[in-house]
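I've put the structures underneath this note.
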Structure P
C-alpha cells in the first residue's frame, strides 16, 4: 500500500511539472495593492492546486488591458485575473470596452476589501467630515481633492462624498498616489481619500489630519476617527480585490479553482498578510461574488454619471 501511495504521489508530481504555470494577470504595476494581493495569494493557491502559480503585471487603461487578455484567454484555468474596484467602475467610465465585464468572466472569489481614509492638511479648518461639509458649503469651490488616478475607487469615493453631501470641492488629478500624497503633505492641496497604508505613518506623525473613514464602522487602527456614514448616513466606499477566470470554464474546473482560491484566502498566513495591508480577507462563494460585482456596476454608474469622469 505504501509503495502504491508513493507511486501515485510521484505520478501526480510529474503531471504537475509538465503542466504550464497558472498565470494571474494584474492590471496594475508591481508594488501596488492589487499586485500585493495577487502575490500574497499565488503561493498558497499553487500549494492548494499542486501547480505553479505566477503573477504577471499588465498595467494600462485602468486595468482593462489585463482584463481583456483574460476575457480572450482559453477557458482552461491557466489564465486568471486579479482585478479590483475599477472592474466595476470601468463599465460606466469607458464609452466602449473590448469585453463585457460580466459575461466574459467567471467570478471565483472576492479576495479582500480595503476601506480608505479621508485626510486633510493640518491647515484645513475641519476636524471631521461634519465640519468639512459645513466648511465646503460656506466656501464652494475653494477646497480641493488630490486624485491619485482618474476613475479609481479613491476618485469615486470623493465624488460619492460630494454627491451625498451636496458640496462643490475641486478635483486635482495626479498620475499616481505618491505625488498626490506629497502635495497634500506640502499643503499644495487640501484633501485626499487614500488607502490607509499610504498615509498611516503621516497621520501618526501629525503631518496629515484624519477626518473620516469610508468603512461602515470605525477602524480598529483609528478608533477616534468617525466613519463618514456617521454624518452622511448610508455612505460607504471600500476598494475590493477579486479573482476571476475567463467565461466558458467547465463547472468542475470553476469549482476546483474557486474552492482552492477560497481556502488560500482564508488560510492563516494569507489572512495575516492581507490584514497587514489594512485590508480584510473575504473568500466568499462565486455566486456571492457575482452578485456583488453586478451591484457594484449599478452603484458606480450613478457616481460616474454625477462626476462626468472621463478615462485618461
Structure Q
C-alpha cells in the first residue's frame, strides 16, 4: 500500500509514545445492506471477535460475527415525533462501548425526551440510563475503565457529558468542542489519564485531563475527523468525507487506508492487537461495510 503524508501538525508530540505510526494492509471487507438501513456509525468489539455496530438511522444495533454473519442484536423504537436539530431525522444512534460484563452502552438522539445514553444487557432490551439534551447531537461514547464513568460527545452542544452512577454533569465545554458550521465534538476515548475528543469541523484532536485541567489541541489539520482509537501510543482515525483512515504518531500523520481499500465515509475505528476494524457508513456514496485490516510496521 502506498503511504501518503498529510498536513497534520502535532502540537504536543511527546503525547505519543511510538516513534512512528504503523501502516496497514487490508484483509477483509464484510458488506452491509444499505437497503435495510445498515449504515454503521460506531463499533464495539466482543471477546470472540464479533463487532457490535450502531446503525445510524434505524435505531438498531447489529452484530457481525468473525465469519461475516450480520444480525440485529437490539432495537430502540423510533419515536413518531422524532426531529433531531439540523439533520431532521427521527433517530440517530451514535457511539457504542462494551462494559466488561457484556453490557453495551450507546448514545441515542431523537430531538425528544428519548435522547440520552442507553444500556442493553445480553439478551435484554435497551433502556435509557441517562437523559441528555434533546437539542444536542449525542455522538461518540467512551468508558473510563478505572471508574466505569461514561462520557458522551455532544456534536451540537459543544460539550462532553459525564455520566457517573446515573448523574449527568458537563465534563468539558467550550470552543475546543464547538462546531464551525455543522459538527463539533465527535469521537471520544479515555486514554492515558485523559479524555480525548475529535472535532470534525475543526479537524482537531483535543486532550482533556481527567483531573479537570484545561484541554488542549494535540493534533490539527486532520480534515473531517470522526471516530478514532489507539494502537499503543499511536492514534488511528477515520476521516469521514475524505474517505481516509490515518495514523498519527511522532512522525506526524499519514493516510493508510483510502477508497482503493473500500472506504466509503469511514465513521469509526476499533483496534484489537494489530488488527483495525473500520466501519463505513456510505453517507455520500459507495457501499456500507465493515473493513478489517492488519496494522504492520
Comparison of P, Q - label where distance in nm of label points 7 Å out along Cα→Cβ at positions 107 and 283 is highest: P
Read-out distance in nm of label points 7 Å out along Cα→Cβ at positions 195 and 219, computed value 1.2, structure in P, Q: P
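So if we calculate mean projected area of the Cα convex hull in nm², for residues 115-210 alone for every structure here (P, Q), which label has the highest result?
Q
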For mean projected area of the Cα convex hull in nm² computed as 13.7, the structure of P, Q it came from: Q
Of the structures P, Q, the one that 0 was derived from, the read-out being helix-only ellipticity at 222 nm (-39500 (n - 2.57) for each DSSP H run of 4 or more, over all residues; to 500): Q
Label whose coordinates, when relative contact order in percent (Cα under 8 Å, 6 or more apart) is calculated, return 20 (choices P, Q): Q
Among P, Q, which structure scores highest (criterion: mean count of other Cβ atoms within 10 Å over residues 139-146): Q
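Readers should treat all values here as calculations from the given coordinates under stated rules, not as data from a laboratory. Owing to the predicted nature of the structure, the values given are computational and were not obtained by experimental measurement. Cβ atoms are built from the backbone, for glycine too; each structure is taken alone.
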